[in-house]
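J.: Take a look at the structures below.
Any read-out appearing in this document is the output of simple, stated calculations on the displayed coordinates, not a laboratory observation. Just so it is clear, the structure is predicted and the values come from calculations on it, not from any experiment. Cβ atoms are built from the backbone, for glycine too; each structure is taken alone.
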Structure 1
Amino acid sequence: MAYVPTLKTQYKEQIMPVLMKEFGYSSIMQCPKLTKIVINQGMGQAVADKKLIDVAEAELTQITGQKAVQTRSRKDISNFKLRKGMPIGVRVTLRDAKMYEFLERLIAVALPRIRDFKGINEKFD
């Protein structure tokens, strides 16, 4: 039997029935659900120092538990001294079990430790 995160089981057993009752959904498939969590980090200073990308990649890999991928520039921008194909950031796409584990740790551990926390926006940075 495969490991199932506690947040996923809690969503299926407790939250989903409440959503169905509150919004009048006739099927479980109508309930909203998470499909993926994308975490990205742009490194503007990486144009001058290439080692910053490696450090950012290692940090994001350690935070998420999944290897981060370097993002590269698509075109030349002379004002930023940027050339096509230069690494400018890192990103990770989490799905299924790793996604729920990351979200659970974010909600239970990381966010409560923020001083004067007043909630998060729809698009969380």
Structure 2
Amino acid sequence: MTELFRLSGAVRRDPEIEAWFAAPHHDLRRLAQPWFERLRAAGPDVGELLHDGHPTACVGGAAFAYVDAFSAHVNLGFFHGADLPDPAGLLEGAGKRMRHVKVRWGKPVDEPALEALIAAAYRDIRARLEGE
């Protein structure tokens, strides 16, 4: 079992995250918002905070996913993505643990597969917390 990435200060609804999504001149943040809503809905114990300027979802203070908006795409990132099942091959990255999915305007998204990744990431962090 790998060490968890712990963050303090997560709350059920963080006003700073609402402000992040509402910032003017950041249209791609609005593309990220529905995916962050899905992270929020992953379980009743999901908390959130801004970490390094990115909306981040946690369970018990352990980060499991984040969103970020760039100039041409949105990343939906998973802190233990390298260990998640990904039969649709959506995950990108070559790091030791983290993986992300890129979402772009006008490009189709395999929503069921991405929702399955979110559910798997939530189950994974819960299992890791129970295993401590």
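J.: One of 1, 2 was used to calculate semi-axes √(5λ) of the Cα gyration tensor in Å, giving 22, 19, 12; which?
T.: Attributed to the structure labelled 2.
J.: To which of 1, 2 does the computed value -10500 (helix-only ellipticity at 222 nm (-39500 (n - 2.57) for each DSSP H run of 4 or more, over all residues; to 500)) belong? Could the numbers behind the result be given before it?
T.: Details: 1: -8500; 2: -10500.
Going label by label, the one that fits is 2.
J.: Once relative contact order in percent (Cα under 8 Å, 6 or more apart) is calculated for every structure in 1, 2, which label goes with the largest value?
T.: Structure 1 comes out on top.
J.: Here's something else I'd like to know. Quick check for you: by distance in nm of label points 7 Å out along Cα→Cβ at positions 26 and 114, which of 1, 2 is greatest?
T.: Comparing 1, 2, the top value of distance in nm of label points 7 Å out along Cα→Cβ at positions 26 and 114 belongs to 1.
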